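Heads up, there are several structures right after this.
Since every read-out is calculated from the coordinates, none of them should be taken as a lab result. These numbers come from a predicted model, not from an experiment. Cβ atoms are built from the backbone, for glycine too; each structure is taken alone.
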Structure I
Amino acid sequence: MAEREIVKEYTNGDFTVVWKPKKCIHSAICVNTLPKVYDPNKKPWIEPKNASINELKSQIDICPSGALTYYIKGETENLEDMSDNTRVEVMANGPLLVHGTLEVKDASGKSESKSGVTALCRCGASVNKPYCDGAHKKIDFVG
């Protein structure tokens with residue numbers, strides 16, 4: 001039986017921030033960019049009312065793992081189809097970020113489709129290989 005993905009939503013009227021904790025690599029870009037919105041020591045830890053929609057969009061668009069997305073009430077999905085525009089980005093001392101749509105096949109032959117941003121482990125310490133789980137920070141990975 002497949003494990004159900006946890007998805008949390010934090011809304012500010014018509015704008016909703018969507019967080020998928022399993023995808024999060026704890027880069028802290030959200031916390032560092034908008035500390036009045038993202039505070040892991042508070043509950044709820046995301047308060048979208050503390051920033052403008054443009055500030056939220058800008059921050060969410062740079063989330064390296066794709067754990068943060070958003071939608072606006074009454075608008076069509078904001079994620080563009082990147083299937084023809086896949087690209088790979090190397091994060092300093094962190095994962096490979098694959099932007100776009102891809103199929104990941106594990107050693108046993110099991111396939112999984114991914115879209116948006118997928119963070120792949122480069123350090124070898126992730127317990128969720130081939131995906132990054134943020135372990136590179138714990139081992140002070142340089143690369």
Structure II
Amino acid sequence: MSEVKHIGRKINILSHKIKRRIGKVGLEYGISSMQAKILGFINNNSSKIDIFQKTIEEEFDIRRSSVTSVLSLMEKNELIKRVSVSEDARLKKIIMTDKGIEVHKLVYKEIEEIEEIIEKNLSEEELNNFISILERLTKKISD
């Protein structure tokens with residue numbers, strides 16, 4: 001039983017190592033992990049829906065003032081642009097710039113490499129079990 005006592009710590013260590021590795025790419029381009037997450041969200045959803053500041057506030061459950069400062073910095077660093085929409089000039093749709101798309105691709109490439117490492121080091125059965133266990137524990141801990 002003493003082995004199991006530190007399982008939360010082991011999960012936390014793995015999580016930190018993954019975040020640190022992805023974070024290195026972000027640091028090279030001067031973006032935070034939150035900025036990387038926002039770029040990923042915009043990339044994955046902008047073809048289906050218009051993305052506004054409010055969309056990001058709700059998606060990441062972040063206060064308006066925090067999102068304002070993150071988006072302002074991203075705009076200053078030319079990762080995103082805010083463009084007016086024809087229906088309401090007060091609304092500003094958020095789109096990625098070419099630089100934002102490029103940075104997102106580099107971060108995503110690193111995520112893919114990490115997933116490849118995990119997949120190469122687990123059999124298909126172990127991987128399926130691992131995912132199943134993670135999902136079950138996530139649900140139970142959330143309840």
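For the read-out distance in nm of label points 7 Å out along Cα→Cβ at positions 25 and 41, a value of 1.9 was computed from one structure; give its label from I, II. It must be structure II, since only it matches. Given a value of -3000 for helix-only ellipticity at 222 nm (-39500 (n - 2.57) for each DSSP H run of 4 or more, over all residues; to 500), point me to the structure among I, II it was derived from. It was calculated from structure I.
Consider the structures I, II: one of them gives 157 for volume of the Cα convex hull per residue in Å³ as calculated from the coordinates. Say which. Considering all the candidates, the number was obtained from II. Structures I, II were shown, and relative contact order in percent (Cα under 8 Å, 6 or more apart) at 23 was computed from II.
Suppose you compute log10 I(q)/I(0) by the Debye sum over Cα atoms at q = 0.26 Å⁻¹, for residues 57-112 alone for every structure in I, II: which one lands on -1.10? Structure of origin is II.
As an exercise: FRET efficiency 1/(1 + (r/R0)^6) of positions 33 and 105 (r between Cβ atoms, R0 = 25 Å, to 0.05), calculated from one structure in I, II, equals 0.90. Which structure is it? So the calculation was done on II.
With respect to distance in nm of label points 7 Å out along Cα→Cβ at positions 65 and 129, the largest value across structures I, II is given by II.
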